[in-house]
Structure I
Amino acid sequence: MHPPKAVLLVHGAGSGPWVFDGWAEHFPGTVVHAVDLQQGLRVEAATMSLYAGTIVAEAGRLPFPLMICAWSMGGLAALMAAGTVRPELLVLLEPSPPAEVQGTHVEVQPTPGSFDPEHVYGPFPPGVRVRPESSLARDERRRGISVPSVPCPVLVVSSAEFAEGRGHAVARLYRGDELSFPDVRHFGMDLDPRVPRAIARYVAGRIREA
């Protein structure tokens, strides 16, 4: 593995780039940029393809080799973008699973609109800003989005909360490595400093092995 010159951070549904505050200190000497998936989009019309396109556009502004680190819904968007971006490493933090893991549910009909994430997912941690999210993109995820393979190494990070469906199963599909944090909940993937610290150690180890 070549040392990444940049790290692109991708947030999940209803949140934004602010969930990665503090991550840059774990990757010294590297350009660290957190994308805003909703920037320039009408939330009620935002699709997963548009989110993936935003990742591709932001990646094109950063130096390569590039590492993408994406959480939850952003993880699935990053999987969709990986074939175009071809990052040096794709790190998935409990990603929304592709159809190959969760199945396809043709009865779900994606409909434009928006929703309050706390009404659907429960309260966000104190101090974490919440904003409306696209119900159209959520319906697309629930229906199932196929990403059978990616052209890059994958690292999957998960907790006991989603150990199988967003952890082991995703790692098996993409033949990726895994990091486990049994005592960290879903939001802890962003907010717990042990997670970026462990990712940085993993990357350093891969570079030494190359």
Structure II
Amino acid sequence: MADLVKHHGTSQRRVEYVVRYRSQEPVWAKDVETGLPGDPTEYPAWFAAGAAPLVATLRAADPEAPIWTNGADQHVRYWARRILFEAVVHRADAELALDRKPHIDAATAVDGIDELLTNMPCFSWIADRHRKLNRPGETLHLGTTEHHGEWMITLHRGGFTWKHDHGPATVAVQGTAGNLLLLIYGRLAPADPRFAVTGDDRLLMQWLESSAL
């Protein structure tokens, strides 16, 4: 839990720095002075202290302003969306560590799936693994039980493409939007009874393993 708090608290401060200075070059965690305490018992207060400046900086910034990002969208709005889903998933990490069931609002989860699928090809370590799958033309379908969204993922030799669509697929998985978000982040397994999987479950496992953050 201390490592989780340290990680996300550092991410908060990195994003705040990037947006405040409208960075046009890559900024990594090591480039930002975080003020991390030496004593892990002080992490909670340190973590909480990083939230308000981040929110204030994001609210004051023009979402259309150009900025460096590590994703597909090179505007300030990217960082508001990215840090939101970092928070959503890491909160779920904490809840799972405490043997609690995470609950994620369906609309938020749907946007989170869109956001991750859009940015996966920009994350080099994921894109490299996707290129090695060698399952061109095969498809994965994700569908929500709340009817909030569905995604058709088509594999090709260079990676994958996706769109909001339905139809026959090599493998299909259905669950709540929140659980599907945690599935593609690798926090839940497809064998979990919260999912209904039909078709080639081996392809699903291969794609999820290659997509791991």
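Starting from the value -15000: which structure in I, II was helix-only ellipticity at 222 nm (-39500 (n - 2.57) for each DSSP H run of 4 or more, over all residues; to 500) calculated from? Structure of origin is II.
When distance in nm of label points 7 Å out along Cα→Cβ at positions 95 and 159 is calculated for each of I, II, the greatest value falls to II.
If P(r) over Cα pairs in 5 Å bins from 0, in percent computes to 1, 8, 16, 21, 22, 18, 9, 3, 1, 0, which of I, II did it come from? The read-out comes from structure I. Ranked by mean count of other Cβ atoms within 10 Å over residues 23-30, structures I, II are led by I, which has the greatest value.
When relative contact order in percent (Cα under 8 Å, 6 or more apart) is calculated for each of structures I, II, structure I gives the greatest result.
Every number in this text was worked out from the coordinates using simple rules, so none of it is lab data. Just so you know, these numbers come straight off a predicted model, no measurement behind them. Cβ atoms are built from the backbone, for glycine too; each structure is taken alone.
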